[in-house]
Structure 1
Amino acid sequence: MLDTAFVIGDPDLCIGCRTCELACVLAHTKKQLGTEEIKSVPFLPRLSVVKTEDISVPIQCRQCEDAPCAEACPEKAIVHRGQAIYVLAEKCVGCKNCLMACPIGAVYLTREGEGTCQKTAYKCDLCAEVADGPQCVKKCPTKALSVLLPETIEASIKDKRTNAVRNA
């Protein structure tokens, strides 16, 4: 049984507006911001919209069940927390092993805190500290993003196997 959820984007619906990136940044900003204060927030989304001439879609952590990023971390700074794979920034030493291990390039590095030179890993955490879940999904104007829950994935796998047997 799968135990992690993840967000997936539909390239047929995504218009590349980057609203999901902005929603992510705002969701992970610790304080309430006024109009002028928003300019001082570093723009560090935990997902990245990829655009080509023909297609656009956000790329973000798939919350892998076997979590290669967590396996590669010598400090054990990447852990399962709820239905997400979560970075414990205070334990991260910025070694970049997780970046190299991630099969889809969904782990990033940033400087943690003002005036520090220490880089730490960060990635989608399904807005674990936000009461109503992933803000990228909630704010997407075209509904191109959705959360796939473990039970949905299991049901889909079962349906595919059943259809494969019927069509064999």
Structure 2
Amino acid sequence: MKYLFSILLLSVFSLSLQGQSGNLPSVDVKNLDGESFDISSIDNDGNPIILSMWATWCKPCIRELNTIAEVYPDWQEETGVLVVAVSIDDSRTSSRVLPTVNSNYWDYEIYLDPNQDLKRALNVNMIPQTFLLNGNKKIVWQHTSFSEGSELKLIELVRKLKAGEDISNEE
């Protein structure tokens, strides 16, 4: 009985870790023109990728993406990092995504996850949730919420990845 319980517990634990590490899942999202796109096919020539899960109604999400937008050109020049912002807005609010992107002058790749398939695959329970992927598209770090200055930690991790350092024990 203990053996069966141990197997069950390990199974539940491994399910709870799905989407928290490993490769970017193969999930269809939509671009701003409504065309389907497999998110796992994103490529950044071996450079790090920042994946931000956000929504138009999420004020911390907007603050985070605006803060990164201010320094993004410098980050790109220094590290080659790519920022991908995936909105989890549903059919009622997805019409606000493009105006939000345009009014904030975000120069990111923007995708929509209207059925929240990617959100579920990555086990996102709270937004903003930011994932950092290495050059092989493996999720190596993630963080929920946003506070002023957290972008400094993010670029520090991007720099470490770019330098080939292991960031698996970073918080």
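Where does the value -6500 come from, among 1, 2, when helix-only ellipticity at 222 nm (-39500 (n - 2.57) for each DSSP H run of 4 or more, over all residues; to 500) is the thing being computed? Could the numbers behind the result be given before it?
Details: 1: -6500; 2: -11500.
Matching structure: 1.
Which structure, out of 1, 2, was semi-axes √(5λ) of the Cα gyration tensor in Å calculated from, if the result is 29, 22, 15? Walk me through the numbers on the way to the answer.
Values: 1: 29, 22, 15; 2: 27, 21, 15.
The structure behind it is 1.
For structures 1, 2, which has the highest computed value of FRET efficiency 1/(1 + (r/R0)^6) of positions 73 and 121 (r between Cβ atoms, R0 = 25 Å, to 0.05)?
Working: 1: 1.00; 2: 0.25.
Structure 1 comes out on top.
Any read-out appearing in this document is the output of simple, stated calculations on the displayed coordinates, not a laboratory observation. Keep in mind it's a predicted model, so treat the numbers as computed, not measured. Cβ atoms are built from the backbone, for glycine too; each structure is taken alone.
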